[in-house]
Structure I
């Protein structure tokens, strides 16, 4: 599982793997920041800090691939990992990396998507889990879901609702992938739910 600073998509699969039968063996957490080390350690999962800058991106990805190979990783989960993977890495791990993001894309790109959504008065908050490709956030979709938003919802309430949807969607996508229910079909998936 790869993370940056937000923990909701890290704690959920760790909890589900331990107590709810999510069929995964989490062999490590990779963070480009140290922020979530304590969460990984709480669950007894090794934490690997691989900082990424423009200058170190190639070396960081080589280190990541070394971990993937040495730990026999079958699936990489980007749990709100806020770095763009290189096209070469996407190709090397094709069909083996799942990302989660809010469904506002492309409507609310960039910083503060929930604030942008609040300003526009959205009525639905959603999330999308997809396979990672070199085309940013354009990979084959595995799962999506939404929940209602109201005019009375603050930005923080929208964000909390969105994070709940992200957790559910990511867990379902990981479950279906690990149970071999997802077939890649070009730019699409076929999911046997």
Structure II
């Protein structure tokens, strides 16, 4: 039976360990955006011993390339992108203190292993609902790599941003659990 949580970032190990696959979470506070090009740059910074453009400890990164905002809005449509493109970078960021990732689609074993080892979770956001998800974003500011356009790193302030726990810190995977419920044995 899934639970519902209203959480505020940054996230702690204690909070992460409460979450189980299938739980519904409404995120509040700061969430950062980054896609594959930005992830590569972030990991390159770490490899060079340099500071990241934001504090990764307890952070949540949303895999999104939002559309331009309409006048008066902080952001346009902000639907999740397919997460596997970040799989080669996510374990390193998780080891540095990243606690949550938001996207769509499955993650690889290296990512789910890192979630277990370092107490992190992967949240799923509903694909195709970008316009609705954008309404939960109250401010958006580019903080790194503006030359990447929609893929620049942004600092978002979110209110009740709806996500589902897909991979928890216990090694469970909602895609596998959901499928198993309907497979014929």
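Quick notes on this structure:
- Set I, II, criterion distance in nm of label points 7 Å out along Cα→Cβ at positions 55 and 159: the highest-scoring structure is I.
- Among I, II, which structure scores highest (criterion: distance in nm of label points 7 Å out along Cα→Cβ at positions 15 and 111): I
- Read-out distance in nm of label points 7 Å out along Cα→Cβ at positions 39 and 63, computed value 2.0, structure in I, II: I
- If Cα extents along the principal axes in Å, for residues 47-126 alone is computed and equals 47, 28, 25, the structure in I, II: I
- Given 29 for relative contact order in percent (Cα under 8 Å, 6 or more apart), calculated: source structure among I, II: II
- Answer label among I, II for the case where FRET efficiency 1/(1 + (r/R0)^6) of positions 31 and 151 (r between Cβ atoms, R0 = 25 Å, to 0.05), calculated from the coordinates, equals 0.10: I
- Ranking I, II by FRET efficiency 1/(1 + (r/R0)^6) of positions 143 and 175 (r between Cβ atoms, R0 = 30 Å, to 0.05), the structure that comes out highest: I
- Label whose coordinates, when helix-only ellipticity at 222 nm (-39500 (n - 2.57) for each DSSP H run of 4 or more, over all residues; to 500) is calculated, return -11000 (choices I, II): I
- Calculated for structures I, II, mean count of other Cβ atoms within 10 Å over residues 119-126 is largest in II.
Just so you know, all these numbers are worked out from the coordinates, no wet-lab data involved. Model, not experiment: these values are computed from the prediction. Cβ atoms are built from the backbone, for glycine too; each structure is taken alone.
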